[in-house]
1. Could you tell me which structure in 1, 2 was used to calculate distance in nm of label points 7 Å out along Cα→Cβ at positions 175 and 215 as 3.6?
2. From 1, 2, which structure was helix-only ellipticity at 222 nm (-39500 (n - 2.57) for each DSSP H run of 4 or more, over all residues; to 500) = -8500 calculated on?
Structure 1
Amino acid sequence: MKQLTGRDLLGTADLSTAEIMGILKLARQLKSHELELKCNKVLGLLFYKASTRTRVSFSVAMYQLGGQVIDLNPSVTQVGRGEPIKDTARVLDRYLDILAIRTFAQADLETFANYAQIPVINALTDLEHPCQILADLMTVEECFGSLEGKTLTYLGDGNNMAHSLLLGGALTGLNVRIAAPKGYEPDPEIVKQAQAIAEGKSEIVVTQDAIAAVENAQVVYTDVWASMGQEELADQRIPVFQPYQVNSQLLSHADTNAIILHCLPAHRGEEITAEAIESDRSRVWDQAENRMHAQQALMASLLGLV
C-alpha cells in the first residue's frame, strides 16, 4: 500500500478499486491481530461537528498503532475565532503527522489539504463520509464473503452517506439502490459519476419506490432523516420520509438473508424501528466497530506503515 503514503482522502473516489480492497484486507488483518503495526505518529482531530463514533474510533485506532492523538476542539483553538484556514493548516502541518477533519463545507476540507503537506482525511463533510463507507464495505464483505454482485439498498435522505455509498459501491462492484422522496435525491453529478465508474461492473439506481428498491437486496441501509445542522427540519421531514422507514413490512421484500446497517446515531421510531435495529438481522454494532479497524488500516496506509 506504499502508493497511498502521504496522500489525502477527501472523497471516496480518491481511492481506486485496488486501493479500497487493499485497505479492507489490511483492516481484516488488524482486526484479527494477524498483523500488528506500530508507529510514533501524532493524529490531530479537528471536528467542527459533534461526534461519538468517529472521534473515538480514530483515537483508539491511533493509540493501538502506538501513536498520540490531539483533539483540536474549534471552541478552544484559534480556528473558532476566525483564523484563516490556510494559516491553521500551515501551522498544524508543522506539528502533526496526519489530520482528520469533520466539518460542514467540502471546500474548507480541500483548503486544508491544499495548504498542509501531511495527509488530510475527510472524517465527514456535508458532501461525503468516505471513512464510514470503508467500514460499511468491510461489514458487507464479512457477512457475505465478497462485495461483487451483492445489492445494497439505502433508504432516506440523499445525503453525504448516499453519496459515498454510491461511489464506494461503484468502485467495488456492489449494486447500490438509493430510495429517496422526490426533492431529496442525491446530487445528480455524484450519481452520474458513480454510474460512469460502475459501468459494466455494477448497477446504480436512484428511485422514489422504497419497496422496489428493497426487493431481493442483501443489505438494507438507512440514516437519520435530518442530518447535523438540519435538526429544525426534523418534524416536517417525518411525514415525507415515513414510507422509507426500515421496518418488518419493508424488510419482508428483501433477501431472506438480508442484513441491516445504520451509520448511527439512530432515531428509533423514525428511520428505523426498534424491532429492526435490535433484530438478528442487524449488523449495526459490527459496522460501528469496523470504523476503528478500517480507519486504522487507512491511517497505516497513508502514513506508509505498510
Structure 2
Amino acid sequence: MPITEVGGRRITLSHLDRVLWPDTGTTKGELLHYYATVAEALIPHCAGRPVSFVRTPDGVQGQRFFQKRPPAGTPDWVTTSETLRKSGELMPQVQINDLATLMWAANLACVEIHTPQWRAAAPGTADRLVVDLDPGPGCTVVDCCEIALLLRDRLAADGLHAWAKTSGSKGLHLHAALRDADAEQASVYTRAVARELERAHPDRVVSRMAKADRTGRVFLDWSQNSRKKTTATPYTVRARPEPTVSTPLSWDEVAAAASPADLAFTIADVPARLAAHGDLLAPLLAPASAAPLP
C-alpha cells in the first residue's frame, strides 16, 4: 500500500481503485483527490469543530454508518476534543484542522463530513445559524430557491446576512454568522421565523416536523441549530448515487435556477467553481459578518 507524506504526517493509503460510487465508477482515489483539491476552502469551515462522518467503506450502495467517535486506530497526531453528550458522558470527536487529517479521514471512506453550529472551544456559543430547506413530495430545489429568497430577506430585516449552499442532496442550506448567541436562542429564533413564513405562505412553506404535512411544500428545518445536531459541511461530498457536493452558491444562482440540474454539482464540477469564484461562503467566516439575534 502506498505511503504518502502530507504536512509532515505519514499516511498509508489503501484501495485507491475501490469504486465507491458504482453508478459513476468514482473511486476512493478520486475522492481523496477531490478533498485535497478543495481543502483550502473546506477546512476553515470545519476547523475547531467536532466532526461526525458518514462512512461507506464498501461504497455508497453498501453498508454505511454515522460515526461520531474517532475511528479505531486514529493516529495520535489527529486533534480531538471532548463533546458533552445528553447522558452527561464526555465523548471524544475528531477535528479536521489540517490537510493531513482530511486525507486520513477520506482514506477511511469518511465520505461525508458534518459539523455543529459551535466550536469545540466554546460549546455553549452558537456562532452560526442554519436553516435546512427540504423540498417535500412534489417540490424540487427550485421551490427551495424561491423560499430561500424570502427567507434571506426576512433574516436581513433582523440584521442577519445569509449565504446559501446546496445540501448536496435535494435542498438548500442557509447560513448566517452569529454573535453573542447560544444554541437554544438560535433554535427559538429560527423556529419563530420559519413559523412566520409558514403563516404568510401556508401553501408553500411548512415548519412542522410531521412528514405528512410536507407534500407540495418546502420544509424549513430549524432544528439543526440544536447543540446536538450537525449539518453537512460546505464542500463535503455526499453519499448519494452520484458524488454530489454541498456547494456554496451566489444569490444570483439561487434566483436564476430553473431546474434541479442547474444546482447539481459533483466532485468533477466544484474545483473549477472554486478556481473561478473562490469560496462563496468565505464571508460567513469573517468576524465582521457576525450579528446578534434580535
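We did not get these values from a lab; they are worked out from the coordinates using the rules stated. None of these values were measured; they are calculated from a predicted model. Cβ atoms are built from the backbone, for glycine too; each structure is taken alone.
1. Value 3.6 for distance in nm of label points 7 Å out along Cα→Cβ at positions 175 and 215 corresponds to 2 out of 1, 2.
2. Value -8500 for helix-only ellipticity at 222 nm (-39500 (n - 2.57) for each DSSP H run of 4 or more, over all residues; to 500) corresponds to 2 out of 1, 2.
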